[in-house]
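Undergrad: Each in structure tokens, the structures are laid out below.
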Structure I
Amino acid sequence: MTTSTPQHTNSEIEQHVLRFIEQHTKKSWDVDTDLFASGAVSSMFALQLVMALEKTFDISVAGDDLKLDNFRTVTAMVALVRRLRDEDSGE
């Protein structure tokens with residue numbers, strides 16, 4: 001099977017997510033910081049984050065994937081993007 005979308009490394013995904021969050025919060029973040037507990041992420045910003053991930057990585061985040069735990073940390077978002085990309089390329 002041929003994959004039509006470019007594959008990104010975990011580091012590339014991580015860098016993109018960090019850059020997006022840092023641009024919007026004007027702060028640097030550790031990949032394992034709980035963004036919701038820290039107050040950095042509001043529900044409105046979370047929606048913007050979902051849309052940015054979908055557009056950048058050509059994924060669709062819906063249903064059970066929209067749960068808060070998938071967006072709590074940068075590490076969790078990287079895992080979500082990788083899983084959704086792997087599911088998409090496997091079908």
Structure II
Amino acid sequence: MFIVILRYTAPLADLDKVVDAHREWVGKGFSDGVFLLSGPQNPRTGGAILAHGLSRGELDARLAQDPFNKGRLADYEVIELAPRAADPRLDFLLAD
């Protein structure tokens with residue numbers, strides 16, 4: 001499992017020009033079953049994605065396709081997590 005932290009490196013006006021394409025890219029991650037959670041930080045200085053069910057290499061390849069990444073509008077920090085405990089509602093995350 002991975003936590004991806006995005007930090008915007010460009011003005012919001014530049015990000016807003018490709019935000020629809022970014023959201024489409026995020027939606028593909030959900031439909032592919034590898035993104036579990038995503039959203040902007042508050043205040044809007046970046047965002048975060050919780051991903052699972054793929055290798056680090058597969059995640060890196062997917063992140064390379066994000067319009068924010070292609071436009072060099074954000075930096076990405078990837079944190080790998082090996083969950084050992086979860087609230088019962090999230091037990092499915094322990095199966096990875």
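Undergrad: For mean projected area of the Cα convex hull in nm², which of I, II scores largest? Intermediate results must be reported in sequence, preceding the final value.
TA: Values: I: 5.7; II: 6.2.
With respect to mean projected area of the Cα convex hull in nm², the highest-scoring structure among I, II is II.
Undergrad: Match the computed value -8500 of helix-only ellipticity at 222 nm (-39500 (n - 2.57) for each DSSP H run of 4 or more, over all residues; to 500) to one of the structures I, II, and report its label.
TA: II
Undergrad: For relative contact order in percent (Cα under 8 Å, 6 or more apart), which structure out of I, II has the highest calculated value? The partial results should precede the final answer.
TA: Working: I: 35; II: 43.
Structure II gives the largest value of relative contact order in percent (Cα under 8 Å, 6 or more apart) among I, II.
No lab work stands behind these numbers, since they all come straight from the coordinates. In this text the structure is predicted, and so the values were computed from the model without any measurement.
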